[in-house]
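Q: The data blocks that follow each hold one structure.
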Structure I
Amino acid sequence: MSERLRVLFVTPEIAPWVKAGGLGDVAQALPAALARAGVDVRVLVPAYRALKSAFPQARPAAAFARPGGRLAGAGLLQASGPQCPIYLVDCDAYYDRPGGPYQSPANEDWADNHLRFGLLSRIASLAGMRGLDGWRPDLIHCNDWQSGLAPAYLARESSVHAASVMTVHNLAYQGLFAAGVLEALGLPAALHAAAGIALWDRISFLKAGLRYADRLTTVSPTYAREIQTAALGFGLEDLLRERSDALSGILNGVDVETWNPADDALLAERYDAAHLERKAANRGALQRALGLAQRPGPLLGMVARLVEQKGADLVIEIAPALLRAGAQLVVLGQGEGRFEDAFRRLAAEYPGALAVRIGFDEGLAHRIEAGADLFLMPSRFEPCGLNQLYSMRYGTPPVVRRTGGLADSVRDPEEAPLGEATGFVFDAPDAAALLAAVQRALDAFRDPATWRRLQANGMRSDFSWAASARAYLEVYQAAIAARDAARAAARAS
């Protein structure tokens, strides 16, 4: 291994160009933090339309005419990213499409996703064996099921190759496909076995990564424990318990340059913990922009996928009681049609009190974080969560359920000294528990001194990526040591 650690960060999305969830933010921020820590890190991502448009000067760096199986040939383009080099897997047959990275404009999964992300995984594994354009990584950092086959490809090689780390951002998404696709992917049918990558009569790309990577991580310490249980293991809990000694939970961080109310050009007025009175201007601007009545409050915000996991149904259930009591609510997101329609009906029933915007709008997300008084995040499970971190940074105390990264990052005044409390936490995944927590928050909101203390505590909390990057470096070193030990054991046998 070279003195300067070389890491290839493999991801199916990267903000701000291609983003479907929190992984896009992580792929933008974590490599940058690693680079600042002295790592020679490079990102590998499919060459979607948006990325080819963003980097028109990307130069050819490699070609893979026959990557394996029936995978399409691909080129590799190298671009200069803001913080580190970016490699684009150039295969128009797979990636030059409308819609998001995983689905069509009609929100249907692409039928050939096994090939699209099998190719990404295969190119990552080839990089780990042969290098890319004269650069060879010491470690491949894989993220979610879309890159989960890379460790499986590497494990089949007898030659010297990079170590691997598999990070789970959400275990619920597992990359399940019929076992018959293995031949097309250039993998042996024998992998379809309970001890391999089989799951519910199919194969799981994610299980492949969890089975064969040298080290495993997920995005918060609490979630690392939760996924080893039947409740949140989604069929993989036995494997995760088996590999618990290789599993670490590392809380995600915040891009403190992008999410900084003191220097956020998207806001009506910038502010910091010493000038919280300026936050009110953002509240008024948000009300005017969304057609809400101009009244003092409280104003609650929610930015989330409108699905059951995120507690959308719980917010829908308690919204009438809150709105009748004089609160206002702003909701931004998209998801299941039944939840989108329910929020639309409520907005029609409570004009001037509830504003709903279906879709994704980065600028509006910033303005909600700054303009709301309170942020709702009642997830049934949440591997890490980022919006609660953004909310605290923007002086908008969150109401969260005690799960995953929410439990690890938000401190309730009933459980912590007032000088350390940052939000409100509840346990039961039901509307009554959420409403009780919101009512506790509103009681605190009516006490200006208490509320100001909660806001300032959150804004001064350190959720930067620097600490997380240091933790990942320790995992990388452990993965390389595990690979070397396995290689030495193989030679000795």
Structure II
Amino acid sequence: MTARISRVRTISPVNGSLYAERELASDTEIDSKLVQARKAQREWRLVPVAERASICRRMVAYLVGRAGQLGTELTWQMGRPVRYSPMEIQRGFQERALYMIDIAESELVDIAIEPKENFRRFIRRDPVGLVLALMPWNYPYLCSVNVVVPAIMAGNAVILKPAAQTPLVAESYAEAFHQAGLPEGVFQVLYLGHDQVERMIQDPRVDFVAFTGSVDGGHAVQQAAGTRFIGTGLELGGKDPAYVRADAFLDKTIENLVDGVFFNSGQSCCAVERIYVHQDVWGKFLDGFVELTNQYVLDNPLRPETTLGPVVHERAAASIREKVAEAISKGARPLIDPARFPKSKDGTPYLAPQVLVDVNHGMRAMTEETFGPVAPLMPVRDDAEAIRLMNDSHYGLTASIWTSDVDAAVAVGNQIETGTWFMNRCDYLDPTLAWTGVKDSGHGCTLSRLGYAALTQPKSFHLRLSL
């Protein structure tokens, strides 16, 4: 019988050291925080939206002002090069948070109904109550801000369960909200095991569950929530395709797609994981892609010159290597010599980037989420073949087309099964647009004006003024 885990341990991919260790919450602590959250939320929901906004803006400013320190902590926890880590807070986190704060007042205002004699009618957007946020390690600030800030702006309480790999992110949030003056209990942190998460989802004091993670994790959350009538938001990753047309701006396309594949060592739910290239530009694209890939510097991510860090842990690296080896055994041809990246070694999380050609959809490297620095490339004859291959996936988070023809981009995009369709960009979330997925990429929506819908409950007021 397997012993119950009582602590979460963060093993740094930088050097294999124990970077952080936290006790899992006891049943008593969980119950206490649930009670506190429910009580705090009943008072918080009455606070004017403008006051909520002031507090949330101060929270954002506190974290952005410490982006250098927090970025270094992130590098130690999950391995992203330190030259990039602060940008998660300075750019994406700040942009998303401030946008959702800025639109809150207009999005949460009562919905007026056309006048009717002797009646006053309106629809109020009530907060759902207590939101349980189950967040990942790969972009811990970016993924969590999609839920945490709009949930609190809408008048909810939030309990954040961080990934075991990035516990300090949750603690930074808690400190920032405390410094910003958020009432105690509105935002709290819990370290939980899987069984504890399941029990919390089934607890009647939890009103909504937001989860970002694997498809298997999403199924587990949905199954636990299925015993109750509560909402869930599931963002479960992707196998995001890109299509390079013959009329693409080729040099910039190569530059952007190399970055879209390899940034954060490919550990992004919306990383580019398969590329289809029109046969007319195949050779030139391939040469440029390989040349630029070979310019990465794989090394200790704390060194400022490093542009490619380790993946999150050795198990992840082994899984990525296995998919690459399987593809090669089935006829794929690797174009990157690992010897150019001496830091890459079996048994470590340091992994050389790889470009694969002669691939097909019978290989897991083309069909399963790799979550690593691997770029499988296929030539295609035309738009029709690209559309067929892009849709041949059980994922549908983002997809991109690289072209100088806007009308063609729209026409192709209308036929692609995806949550976001890009032209001439990739691997980016515009907070003004809905962040959502189809098929096994999950369900629900965060960000944009639609992002408040799941975090509020419509309540109709039907008032007869006189009898």
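Q: Which structure, out of I, II, was mean count of other Cβ atoms within 10 Å over residues 14-21 derived from, given a value of 18.4?
A: Traced to structure I.
Q: Here's another thing I want to ask about it. Please compute FRET efficiency 1/(1 + (r/R0)^6) of positions 70 and 294 (r between Cβ atoms, R0 = 35 Å, to 0.05) for structures I, II and give me the label with the greatest value.
A: II
Q: Suppose distance in nm of label points 7 Å out along Cα→Cβ at positions 62 and 382 works out to 6.0; of I, II, which structure was it derived from?
A: II
Q: Follow-up. For relative contact order in percent (Cα under 8 Å, 6 or more apart), find whichever of I, II sits highest and give me its label.
A: II
Q: Using volume of the Cα convex hull per residue in Å³, for residues 38-197 alone as the calculated read-out, with 116 as its value, let me know the right label among I, II.
A: Checking each candidate, the match is II.
Q: Going by distance in nm of label points 7 Å out along Cα→Cβ at positions 158 and 270, which of structures I, II comes out largest?
A: Top value of distance in nm of label points 7 Å out along Cα→Cβ at positions 158 and 270, among I, II, belongs to structure I.
Q: Comparing I, II, where is FRET efficiency 1/(1 + (r/R0)^6) of positions 118 and 190 (r between Cβ atoms, R0 = 25 Å, to 0.05) highest?
A: I
Only the coordinates and a few stated rules stand behind these numbers; no lab work does. Every value quoted in this text rests on a predicted model; they were computed, and no experiment measured them. Cβ atoms are built from the backbone, for glycine too; each structure is taken alone.
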